[in-house]
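Some structures to go through are shown next.
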Structure 1
Amino acid sequence: MIRENSPAPSDLSHALTRQAVIGLLLVLPAIFLVVSIVVVPTLYALLASLKNNGEWTLANYLTLFTTPPYPNVIANTMWISLIVTAATMLLSIPLAMFLSVQPARSATLVLVLISASLWISVLVKIYAWQVLLARNGPLNALLVEAGLVSAPVPFLYSRAPVVLSMIQFLVPYATMMMYASMRRVDWDLITAARSLGGQIWFVAAEVYWPQIRFSVVTAALVVFMLATSFYVAPALLGGPGDTMIGMQMHSDLVNRHDSGMAATAGVALSAILLGVSWVALKMAGVSFTRAAGALSR
């Protein structure tokens, strides 16, 4: 039985339609933004990578994986990014764990100080490393003055400063991504496991790790993805053997005017990162769709 003051089905249908239209209008700017800066450039790069001298072909991909210097550049990019990711996580996990058990006010203050480093331009940080590590810089002056070396050490234009500068940039990201999850850890479960005789390593692996696994894995993936895209650090601090894929893409575009190879490198890197992410998430037992949703936020 329908009450007299209940809305008619047609009125309800009109109201739902109006809400749907309003909702669509609200999300249209976001859809337009995503399509214009993500979908269209990605499709353009994919199509450009499949054309060579006006013909549709896979020749660019064959060149990328078989013709120097591309294989070495890809290997350098993956190896440097792996080292940076491992070192960043080794520094960030203990820091995030320590902050997660501190009073909220103290932890917030430290996080603000950590995030303050992100306000400084990457270029400014790189120039600071150049000054610090120069042959006549403060580090060499200190080493010579202390008698640890007899002559200035050529720190610059090698892999070490590239890795160090990338770690400095990425540690704040990893720390802040893991902090919130570690803050929500249920310590009652850990206390109960310990009181029942659980060994510290067992409790860490079976009780603590499952609660922080998602944030640690996603933080590591974000760090790895950001590391593979670095350009300024290897360009200004690295040597000839430290060329990364971003530098090679820039060279293809600016020096060789070969947009096809630059697009091919970008598409290949995206495919590699997608594969690495899938394997890492599967090994860690984390849902790929859940991680993708977290990374998009």
Structure 2
Amino acid sequence: MDSAHLGRAFHGGEHYENFPVGSWLVPKPMRGPVLALYRFARTGDDIADEGAAPRHERHHGLGMLRAGLESPPQPGLPGEPNPKPPLPPNDARLWRIGQSLGAALNERALSASPAHDLLDAFAQDVDHTPMQSEHDVLDYCARSANPVGRLVLGFAGLPDDPSKHQEMLQASDAICTGLQLANFAQDMGQDQARGRHYAPHAWRSEAQDPDDLVSRMAQWARYHLNAGVALPALIRKSSVVGRWRLAMEIALTIEGGLEVSRRVLADPTRVWHASPRISSVLLPVLLLRAFKRI
């Protein structure tokens, strides 16, 4: 990772992101693993969401990610899939993306369970049924978002062990759930166009206007993000390498989610036409807000 990533702090890979992904703030030892995680999650999300592929092809693609995840390279053995006959090029590409994350986890003796949870959430998206309750939404977030935070903490040297890091893990889960809810709010128009309804059925029954669903989701996102605001300070006070950078990265992520929530609440009708975007011009303001949190 070099200085070119500074201008892409809110962009990951070839996708626009409203939250910092693998940015220059991430401590150097974590950048490779974090980017492997991002590519894995971004690819899985694209398989589930993008294009017009039939469901069986989407599930096959997720299966290739899972196969690679379960096959981290071993010393002295080739790091390429070697089935007979050879895999088609796209399958091999997906396999390698999964293997890259599996290798990062294996090197740090971290469980792959959170990554499998992500794949389960993507599979749920492929077979989507409308959410019936707030519990359903939070259960989805526990698999679609919270594992990302727990893996990032694991890459920082804070493994998923509630007996040692319960306060950090709870704050991380709150932030990740809040980010997922903020995405639901900003992308509600796109999701409904795909036939996906992440607002609970009870909300849809009670809403006087579609904008009410958008506002309620953004408020819910803000609630969860605020529930996790202690995490940057907890990281800064910890003994992990690069704790200041990691604390700032997390604080900036929180600010990105809160800014999205603000924009959605200011004009909920907008999401039916286009998702709000955070310009890199706003980055200095968000950095200042983030610094105050650590």
Handout entry: At a computed 0.65 (FRET efficiency 1/(1 + (r/R0)^6) of positions 88 and 280 (r between Cβ atoms, R0 = 41 Å, to 0.05)), which of 1, 2
Key = 2
Completion exercise
If you rank structures 1, 2 by relative contact order in percent (Cα under 8 Å, 6 or more apart), the highest one is 1
Handout entry: For distance in nm of label points 7 Å out along Cα→Cβ at positions 48 and 248 computed as 1.7, the structure of 1, 2 it came from
Key = 1
Handout entry: Structure from which 10.8 was derived, mean count of other Cβ atoms within 10 Å over residues 32-39, options 1, 2
Key = 1
Handout entry: Computed -23000 for helix-only ellipticity at 222 nm (-39500 (n - 2.57) for each DSSP H run of 4 or more, over all residues; to 500) - originating structure among 1, 2
Key = 1
Practice task
Assuming 3.0 is distance in nm of label points 7 Å out along Cα→Cβ at positions 96 and 144 as calculated from a single structure, say which of 1, 2 it is.
Solution key: 2
Handout entry: distance in nm of label points 7 Å out along Cα→Cβ at positions 40 and 224 derived as 3.3 - corresponding label from 1, 2
Key = 1
Completion exercise
P(r) over Cα pairs in 10 Å bins from 0, in percent gets 5, 18, 24, 22, 16, 9, 3, 1, 0, 0 when computed on, of labels 1, 2, structure 1
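Where a number appears in this text, it was derived from the coordinates with a stated rule and is not lab data. Because the structure is predicted, anything quoted here is derived from the model rather than measured. Cβ atoms are built from the backbone, for glycine too; each structure is taken alone.
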